[in-house]
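Just so you know, all these numbers are worked out from the coordinates, no wet-lab data involved. Predicted model only: the values in this text are computed from it and were never measured. Cβ atoms are built from the backbone, for glycine too; each structure is taken alone.
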Structure I
């Protein structure tokens, strides 16, 4: 994972250098947006995009999950396979935390006048998860309930593919799929029904190692 992250960062720096120090053909553009599909997951998922070349867009994607335990994440539920292991004695009382995704999109277009186009993306995702849970050992009848809490920092790599389309002169939207591979310490999360801010939801007792998420960003053009 460390080697993959170094390779990823080197690639991002190389793309930014080629974009900034190469021949600048376009002025810088700036867009802000929000992922509408993460609102039911009680997550504020914002994006800031900037570009001076129609083919490349730099992305800064911060967000915060208020309390996933009280959410209705129907998208995450549909994307995840469902196993019978449940949370194996853990009752998650609170799951919150912030995240920051940094990366770039490669746009399949030649000019900025083309507002409808496909794109590919790659991001480094950093998530801080705070959990409160109650644990009861089901193998011991009438065992004492333990009250637990922890903070876990998880880093991961995210790949994206999607389609950007124009709504009006100032509004655009992109619809895409993000696939994230978290670092191994996601195993430290309580239970097996896990949500990682910025990466999505997955039932991990089936040894799942990827977290899928569908994104529908509504974006406003600042400049």
Structure II
């Protein structure tokens, strides 16, 4: 059986709250009558553990869902930008003597760090190749390479749009519900503790069966023991 260190319910970690409510669920019906606990408070104690567990799971599931989408975007971006760098390397090696062409392709600068600028760099390369082809320039990258880059770029952008189109409201609501439930359960725990203390002292060992900490008993010396020490 868990031993709780204190009854500062608002300071509970989420796992500690789970432990309090789990043991409360198991014993509150047994103690409801001896402690004259109101029916509404008893019913809360019976269901609180399951509700808190559901709230934790909802937040966890939403977090995992978002993490999977972030992971998918990173994988798509990695493939896109690696292929872009292959195209850039080829352009630099094939047209090293043509500064104007290198500038048009946008490959004279270092590859940027942030995603938005990386996307722009890939779009610039694709657009430049298309424009040079339309002007009749035959010294450009093969269309196959450009098509591959464009396909990868489109896939990356689709993954990015999916990430930003997911229902953030659902995640926010799950977290908000968890926070509100934590506060409400803290109030109910304080109420229940007050009811228990109407019958028990804070040193009562059975308090642990309702999810509460037991106050240590003070050591009281007998009069004769004090005299002996003197």
Structure III
């Protein structure tokens, strides 16, 4: 238990510190500071996702979902991601209590899906790879952070470019990845060989379906040019 809780506490502290530094040293406006700190965190998470995809490539026939051995580096990687999610909840609470900034409901739903799914993965020691692979799509907060920075420096051209990039990431990376992974999960279930992991495959497929719905909502927001907090 200690080998899970102690690193997790450290990762939560690291990402909270990142939020604090963004607000104190870079951007005094809370919503923009939150975007910037999440963008910095997203670079780390995207790198973890790419590394997991490379490491788990031989398991593509099982949709990258399989049991992991003790000592697999991906467990630590998933704890990093889990720490990021929890730190975001902490910072959203700070924004609500100190700055009266209402947290985004869609972001809360998105993060709760991650907390539940990744918590199950850590508990059962299964699915670290597919959980980390989804982090490739964290390029989206990078574009949102770029948008925040462009507004910080009053660069309308960069703002427009960031908005276009955000839409492209959603339409051509995130949504296709969710759909591909969902199809792979369903294929394994229909093939009838998930073994004792059938409930996990079902949970993963359900979570991916929710992510598809969320991304469809975010694409509509992008098309309507709605600001992302």
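If you line up I, II, III by mean count of other Cβ atoms within 10 Å over residues 130-137, the top spot, with the largest value, goes to III.
Can you rank I, II, III by relative contact order in percent (Cα under 8 Å, 6 or more apart) and just name the one with the largest value?
Numbers: I: 21; II: 36; III: 26.
Evaluating relative contact order in percent (Cα under 8 Å, 6 or more apart) on every structure, the highest lands on II.
On distance in nm of label points 7 Å out along Cα→Cβ at positions 90 and 194, which of the structures labelled I, II, III is highest? Of structures I, II, III, the maximum of distance in nm of label points 7 Å out along Cα→Cβ at positions 90 and 194 occurs in II. P(r) over Cα pairs in 10 Å bins from 0, in percent was computed and gave 7, 21, 15, 11, 11, 11, 10, 8, 4, 2, 1, 0; which structure, I, II, III, did it come from? It traces back to II.
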